[in-house]
Structure I
Amino acid sequence: MRTQRARCKWASTEPLFFAYHDDEWGTPVHDDRMLFEMLNLEGAQAGLSWLTILKKRDGYRAAFENFEPEKVARYGEREKARLLADAGIVRNRAKVDAVIVNARAFLEVEQQAGSFDEFIWRFVAHEPLTRSRRRRAMTVSAEMSRELSRLGFKFVGPTICFAFMQAVGMVDDHEPGCFRHAGKAR
């Protein structure tokens, strides 16, 4: 049973966190669509709790056509109005605009680098950083933030980039007592 496992403290009391923590958080992601989704969900979290975003995740997927960047990049004023009326997501104009802007920047990066995966994982030399290298991960998140911002991405500050890195397994930040901590059987 999921509730019996020793988890990271942040995921140990809220049932909605159990599956997310156990099956996703900290697992290396190399799928471009999923990387796009997670980057934007982490941006949507700015000023809010991750629980709020996780509760609305299905709403985000429906509203943004499963985070298909090719579709989202074509959104105009009609789609923005639809999104700002959608209670299934955080209805913040800057955050809605950011997903659309990010889709366009994301496609540019894919075109230049071959894939977003190839581009983003180069920040950690294509190998997850361990919890013991947390200071290095913080430096990398600041570098990533600067580069993404330079390329036109929005809501990609260092804190958001660090949370993104944790979520997609670029940083394996599971606590030592967690059953998913590096070196323990998963």
Structure II
Amino acid sequence: MTAPTIRRLMEPTETHVRGLADVLLDCVAGGASVSFMAPLSMARAAAFWRGVVAGVVRGERALLVAEDADGEIVGTVQLVLAQPENQPHRADVAKMLVHRRARRQGLAAALMRAVERVAADEGKSLLVLDTVTGGDAERLYERLGWQRCGVIPDYALWPNGGLCATTVLFKTLGPAPA
């Protein structure tokens, strides 16, 4: 099996939107708490990704995808570049998603390393994210050197209902600008 290719989409197309929507649908169907409730429709998932694409076009976000040997999107992560004027050195990592068929192959770690490189290339020295407390992603982030800030109880709902906590983490990439 060929390792997925990770790349930054500078001009995402409607084909990318459909592939990203498929990954999101799979993650929500698998129970991931990623801002959406089940059942999630393709129309709603695609509308979300079209909004992300608009942010990419405006330069507010970086969008990375992992594609398998057939060119199908099997994972993604975003970097929210647009921050308040007193935080030009910071970015938020958002929606790191891996399709269930591509999990347990190191893809999430590869996506995170790639988004950290993009952040450094964009002049960002501090990254922030949040994730479900106690989940696989939290353990991954900590293995990759992310530091825990704290836990917020009852932060969000699972896709099928019921509250879950979120853990806030950060990672310093280099010195902050003066």
Structure III
Amino acid sequence: MEIDINQKKISIGDKYQIFTDGQQTYYAARKLFNFLPVVNLFENKFEMPRMTIKKRLSLFKATYDITRWDNNVFEFRTISFWKLHYNCLVGMDSYDIYGHRGRKYSIFKNDIQVAWWDKKAVTWFAGDNYKITADKNCDINLLISFCLIIDNFTSDKNEGNAVNIDLGNFGFQTKKFDVNWNPKY
């Protein structure tokens, strides 16, 4: 499964158009006038958010709460700021998100890779663009939420210039990117 997330930077908030295998299936929007960012993820056919992502007060770590449509709350936390390692517990499942050199991130569910994404290096007159490649049976709402959190955490100060350039990570990494991984259909 391929998921494309296209951000539109506007002066008072961010909006995202999200495509699954070429069809627009989701959209997301950052709430206005909040002290800390709040992003709602909507499926096209529902008026109620599928996920609500709320940033918590923290100086150097990604600390977010993800509230699912059924009011279950999951904590997304930084394991290692320097090595770009994050974790989210969802019921009995543990999701680990690993940043790699460049602009790639991998997602592991219970120590088994289920997805990865890459961010475009250069965008013109728009916000960031992500392409997620994932197993067919993944929780798409969670994958999108993880990507939106990393986007918010890493580029919250980016004000949507005419040209946005992201050179990626040159530093440490907990896991190397697996170039041989392929999604399960």
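Quick note: the coordinates plus some simple rules give every number you see, no bench work behind them. Because the structure is a prediction, the values reported are computed rather than measured.
Looking across I, II, III, the calculation of helix-only ellipticity at 222 nm (-39500 (n - 2.57) for each DSSP H run of 4 or more, over all residues; to 500) that yields -16000 traces back to I.
Given a value of 23, 10, 6 for semi-axes √(5λ) of the Cα gyration tensor in Å, for residues 39-78 alone, calculated from one of I, II, III, which structure does it belong to? Please list the in-between numbers first.
On the way: I: 20, 11, 9; II: 18, 17, 7; III: 23, 10, 6.
Among I, II, III, the structure yielding 23, 10, 6 for semi-axes √(5λ) of the Cα gyration tensor in Å, for residues 39-78 alone is III.
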